[in-house]
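Participant: For reference, the structures are reproduced in the following blocks.
What follows is calculated from the coordinates using simple rules that are stated; it is not laboratory data. Because the structure is a prediction, the values reported are computed rather than measured. Cβ atoms are built from the backbone, for glycine too; each structure is taken alone.
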Structure 1
Amino acid sequence: MRIDLHTHTTASDGVLAPAALVEEARRWGVEVLAVSDHDTTAGLDEALGAGAALGVEVWPAVELSCDVEAGEVHMLGYFVDRTLDWFQALLSRLRDGRSLRARRMVERLAALGVPVEFDRVRQIAGEAAIGRPHVARALVEAGRVRTVAEAFDRFIGRHGPAYVERVKVTPLQAVDVIRAAGGLAVLAHPGWGGQEGMVPALVAGGLDGIEVYHPDHTPDQVRAYAALAGRYGLLVTGGTDFHGGGLATRVNVGSQYVPEHVLPPLRAAAARRRPGAPPVLDLAVE
């Protein structure tokens with residue numbers, strides 16, 4: 001049984017439309033698919049419809065980008081209630097911050113002598129929330145760099161000269177948001193930057209799970225994160241982090257091994273969760 005609980009569509013920074021992602025997943029034999037776009041649930045209705053038509057069990061999800069002193073942390077939210085007005089208002093604020101951030105990156109790139117047009121970045125994003133991958137694709141298209149990876153390495157990665165901060169959500173705030181929206185809060189790819197050290201504090205704050213299976217995790221990391229999940233009673237998830245088009249993990253949807261036994265505890269926990277009061281957030285901006 002193929003399972004992929006971490007994927008992206010054109011609703012954020014993926015290259016496949018939601019229905020096309022589900023079709024691709026079915027082609028690769030995926031039976032359970034979570035669509036987890038960055039800071040948006042806009043692609044979920046289309047994905048769920050395609051899943052019903054094609055016989056793929058689609059889970060509604062979202063991925064929130066968080067900041068810590070050492071870098072960036074991502075929090076996955078499974079089975080969030082996307083009908084909540086306060087939740088959509090927060091996601092809208094985060095997306096607006098992404099657009100302003102991209103515009104400032106374009107300004108910095110121009111000052112560095114590698115100009116791209118912001119209108120072109122917006123066209124590449126289409127209906128999606130603008131993100132750094134769209135700026136990277138504009139740089140490739142304009143001939144400023146050869147690949148998306150080079151764009152990040154030279155210019156718009158966290159330590160690049162054109163990098164710009166955004167509206168900041170802390171990992172604990174993200175956990176609060178996801179749980180208040182009736183979802184399960186899961187720490188994504190903890191192998192990025194060795195984030196296992198923050199797990200105890202996140203567990204105390206209500207963390208539900210950890211993404212153990214990910215293309216960027218070594219076998220030793222998989223074993224370590226599985227043991228960590230056991231130690232703290234956390235749910236286990238996994239997926240490809242599929243974006244398509246040579247972005248992110250650059251692997252096919254469904255290609256990451258995720259054991260079937262992770263599904264029943266996730267379904268049971270989701271069935272017990274209910275939305276709560278909207279959290280009061282003081283979001284920092286740089």
Structure 2
Amino acid sequence: MNAPPYPITDDHIHIDPVNGRGVQAAKDFRRAGGTHIFLVSKPSGSFGILPGSGEDFRAVFEETLSVAATIREIGLTVFPVLGVHPAEITRLSAEMDIEQAMTIMKGGLDLAARYVRNGSAVAIKSGRPHYEAPHDIQAASNEILFHAFTLAAAEDCAVQVHAESGPCADMIEMASKAGLPPGRIVKHYATPDTPLVPSFLASHPDIPELCRQKRAFTMESDFMDENSRPGAVIGPKSVPKYTNRLYSSGKITEDDIYRIHVDTPSKVYGVEITL
């Protein structure tokens with residue numbers, strides 16, 4: 001296989017050998033020209049786990065790190081992102097009171113932060129429900145998210161935020177109170193109106209215009225790797241495919257490619273992205 005001409009980074013992808021295609025999906029990404037991935041841990045329910053403590057997320061995180069090691073063997077650079085999916089609050093609060101659910105989720109984030117501290121992961125994942133939720137769930141989720149920001153500030157790492165569609169501008173003040181620079185908050189599945197660092201789906205129609213504006217952003221597939229939902233959200237080839245298509249059609253430049261796939265993620269996550 002010929003070496004790719006430039007790095008191509010998927011900022012948010014799941015690879016799941018238990019429920020999905022596993023390393024075969026990662027090979028598709030590589031064959032399409034992909035070189036680097038931010039491998040995001042899946043919800044505990046994907047592994048049949050209903051956590052009773054923060055420690056119960058260890059099995060999820062260890063599986064993510066095991067998958068990362070397997071993917072590295074095929075020649076990809078993998079940056080693990082570990083955390084607690086915000087929808088866990090709804091699942092847990094159906095089984096226990098909200099305070100207990102919050103304690104478990106904060107404990108899971110504490111554990112994720114320890115993996116960042118020892119160098120096994122590069123960032124924390126957190127957020128709040130992206131769907132309609134009662135006020136008490138929303139309030140609890142914001143408290144959990146603030147805890148994630150505080151941990152990230154202490155570990156000097158980024159946070160990938162999974163939240164409602166839209167700007168999420170209130171997170172700027174929340175992060176400031178936690179001591180976390182807003183330039184280290186990545187809005188997963190972003191829209192252009194966010195003041196956070198946007199990670200756009202590779203198929204987002206505004207990418208050429210945002211490149212003309214020299215906007216700092218990353219690209220993602222949010223590939224879920226679940227056999228029950230093949231190709232959701234978009235497939236593992238999507239980031240390299242759309243990047244190369246935009247470049248070959250003259251809609252973006254090589255400088256744009258380096259800003260999207262090298263400069264911005266390197267700065268946000270504090271990692272080195274090279275071929």
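Participant: Ranked by distance in nm of label points 7 Å out along Cα→Cβ at positions 84 and 196, which of 1, 2 sits at the highest value?
Facilitator: 1
Participant: Could you tell me which structure in 1, 2 was used to calculate FRET efficiency 1/(1 + (r/R0)^6) of positions 60 and 172 (r between Cβ atoms, R0 = 25 Å, to 0.05) as 0.30?
Facilitator: Comparing all candidates, it corresponds to 2.
Participant: Taking 1.38 as the value of Cα Rg over 2.2 N^0.38 Å, for residues 36-123 alone derived from one of the structures shown (1, 2), identify that structure.
Facilitator: 1
Participant: One of 1, 2 was used to compute distance in nm of label points 7 Å out along Cα→Cβ at positions 4 and 148, and the answer was 1.4. Which one was it?
Facilitator: 1
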